[in-house]
Structure P
Amino acid sequence: MMEHTLSPDTSPEAEAVLLNLLRQAPPWRKLHMVGQLNQTVRTLALSGLRQRHSQAAPQELRRRLADLLLGPDIAARVYGPLPRQERQVISDVI
């Protein structure tokens, strides 16, 4: 029977080492890692928005990022709505 891992390209032995290191890490280190992962997600999402909306101003890109991170309804309540046509494009992506 084949052993399954959390990642298909990781051996069970390597995963065991990683999980052991994560278990031993202090809470502050784990929290720091989560913060780094969140920043990476934001950076990648913003990069994708820049590719799809290459002419958009930084303020518009941040507003679109809010739609992706918060969902269109909450983002609209917090930052105001996008124009109707643009809101439809965002909904199609989500």
Structure Q
Amino acid sequence: MIVIIATMKVKQGSGPDFEAVMSELADSVRKDEPGNLQYTINLTNEGDYIILEKYKDQDAVKAHQKAPHFQSSFPKLSQFLDAPPNIQFLKEVY
């Protein structure tokens, strides 16, 4: 399994708009991507968002990255970000 941790710093005051776009994306990922096993939006005490994703395999990650809902959401999300996202790709061991 492949785990992705995406940390996103959102501009002050943009949280609700960011969450609205992310919620739509999360719903589409969960509904339309059979290789996706988990997609959650989490908020830290510091106000950063951490998106936790889990995929069956590398092919599922590639399908996610090519999915129309992902491709159309990222430009919308970018306007709310204070910095580029920090994305970590992990291989689940146990």
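Every number here is computed from the coordinates shown, using simple stated rules; none is lab data. Keep in mind the model is a prediction, meaning the values are calculated, not measured. Cβ atoms are built from the backbone, for glycine too; each structure is taken alone.
When mean count of other Cβ atoms within 10 Å over residues 33-40 is computed for each of P, Q, which one produces 10.4? The read-out comes from structure P. Can you spot which of P, Q the value 22, 15, 11 was calculated from, given it is semi-axes √(5λ) of the Cα gyration tensor in Å? Comparing all candidates, it corresponds to Q. The value 14 for relative contact order in percent (Cα under 8 Å, 6 or more apart) was derived from one model only; which of P, Q is it? The value was obtained from structure P.
Starting from the value -24000: which structure in P, Q was helix-only ellipticity at 222 nm (-39500 (n - 2.57) for each DSSP H run of 4 or more, over all residues; to 500) calculated from? Here the read-out was taken from P.
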